[in-house]
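Computed from the coordinates by the stated procedures, all read-outs in this text should not be read as laboratory data. Remember, predicted model here, so these are calculated numbers, not experimental data. Cβ atoms are built from the backbone, for glycine too; each structure is taken alone.
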Structure 1
Amino acid sequence: MIPELVLLAACCLAFGVLAKLQPCNPGQPRFVSRETPTDLIYLLTLLLGSGVVASGAAAATLALVYGPDAEAMREAIEEGRGALAGLPLWSQILLILVISDVIQYWLHRAFHWGPLWPFHAIHHSSRVLDWITTYRVHPVNYALYSTSVSALVMVLGFSPVALAVLAPLNLVHACLVHANLDWDFGPFRYVLASPVFHRWHHVDEDPDVHDKNFAPTFPILDVIFGTFYMPKGVRPQGFGVEGVPAEGYLAQLVYPFKALAAARRADGAASQPGA
């Protein structure tokens, strides 16, 4: 946990200073807002529990794959397994990024529809979009979106070294794309997700921007599947989701279940004769 805390402290300082120099949304608080206490609870909860959840999911998945073969499970966890673990480290890292991005692109799109949306809406509820918004993720969203992909990558047999190298890189990049920075990466705008690219994804009520920019790392996926949106010379304004609490950890935890229950009651009432 100590390395993660050091990286997060560095992100707080670096992105706070840079937001003063090159903000995408100049009027936004740089370090602390009314939403910060809620985001800090999410951050601490994920730091304390994400490792346990990820390890449990990986162990359960490996058990399904390898059954009673304890030695194969040990090898997969400690060394990787199969041809993928023998590839050069750089190629393993690239493959993991590509595989994860393709899966998470489609998972992300799925979370914008139907019964999954109320859980993902929590992440979109932040009206002060900054690096710490990265951690505003409902536990159901986290388990289905992040933990499941991590378990799959481990099952595929990649070396744990590749996963360990990627972890801090993913942390910094995830915080970067949520930071209040006026960076669109210019000619590399289609190569790597930028703060401006992801801020467009969080815009609240612009009908032209709904359901755009889903890729975590490689915007070329959005280009290929027709969901890329980053007009030159224009910057995203206004974040949050109507009806979803922007503050309050407990209120946000229960919101998706209340929203789904209300939708079910409404559907039941509509199906009644004479409704």
Structure 2
Amino acid sequence: MQETLQERVQREKDAHTEKDVLAENLRIKSRFPHLDIYPSKQRLFKAIDAYLDHVQGLTVLDYGCGRGALSLKLLHNHVNKVCGIDISEVYIKDCIHQAKTAGYAATSYDFQVMDAHQLTFPDESFDLIIGYGILHHLEPSIALKEIYRVLKPGGRVLLQEPLADNPLLRIFRRLTPDARTEDEAPFTKKQIQAFTSLNNWKSECIYCGLLEMPVSMFTSIVMPKMPQNFLIKWADKLEIWFHRKNLLSSWNQYVLLNFVKDK
């Protein structure tokens, strides 16, 4: 019998609520501290922060809000309202607790357990939708249609997602099965190309980690106290060249999907 989408969603929910796969993922990554700070990843995060610094008065969807770190940042930056959704009741309870503890008005946030394939928000609800590593856990064609539906005309989507084509990353994922869920699937080059043309939106893709990811893993082990080492700097120069030439884009560690819905 062909499995249903609901069964897949339930497996994801169990992985995050009962096994806390997110904590295991962070634990493994903590062994490689340079992965969080290599230059091309910092540029990608800087591109995201450029939008997060100008969210005053906007209504924002924290797409897969986890334990609420991004939502609290958005509240601190004076959004009109932040709505956070996640599949895990545990994460949502943490979000509500943190927002209350920080003293934010109850009208400024709304955290709900929700399946991203079936958003319960009305059409054209959000000025900005942002998520870190969520779409690849979902059936992307369904999820992106829902995102498009609830996005206001002229609204923006920012989704940071992992990529599938780098053979070193494939090996790493096979060696660390407990750090990921059964159904998550990083994206291929063909999928990224398909996403950019799925809906009526303007698209931009920003990549990071083609060379700096493997070099950062290596230097995390051999020179952990030297995050600004010459090997990473050398890798960054080469990676900038590859990005300018648009070579091996899908071999990067991450992509930032930056979509704007036409007015």
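Structure summary
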{"read-out": "With FRET efficiency 1/(1 + (r/R0)^6) of positions 39 and 151 (r between Cβ atoms, R0 = 25 Å, to 0.05) derived as 0.20, matching label from 1, 2", "value": "2"}
{"read-out": "Structure responsible for -13500, with helix-only ellipticity at 222 nm (-39500 (n - 2.57) for each DSSP H run of 4 or more, over all residues; to 500) calculated and labels 1, 2 on offer", "value": "2"}
{"read-out": "Distance in nm of label points 7 Å out along Cα→Cβ at positions 47 and 87 derived as 3.3 - corresponding label from 1, 2", "value": "1"}
{"read-out": "When Rg/Rh (Cα atoms, Kirkwood Rh) is computed for each of 1, 2, the largest belongs to", "value": "1"}
{"read-out": "Among 1, 2, structure where FRET efficiency 1/(1 + (r/R0)^6) of positions 119 and 191 (r between Cβ atoms, R0 = 30 Å, to 0.05) as derived comes to 0.90", "value": "2"}
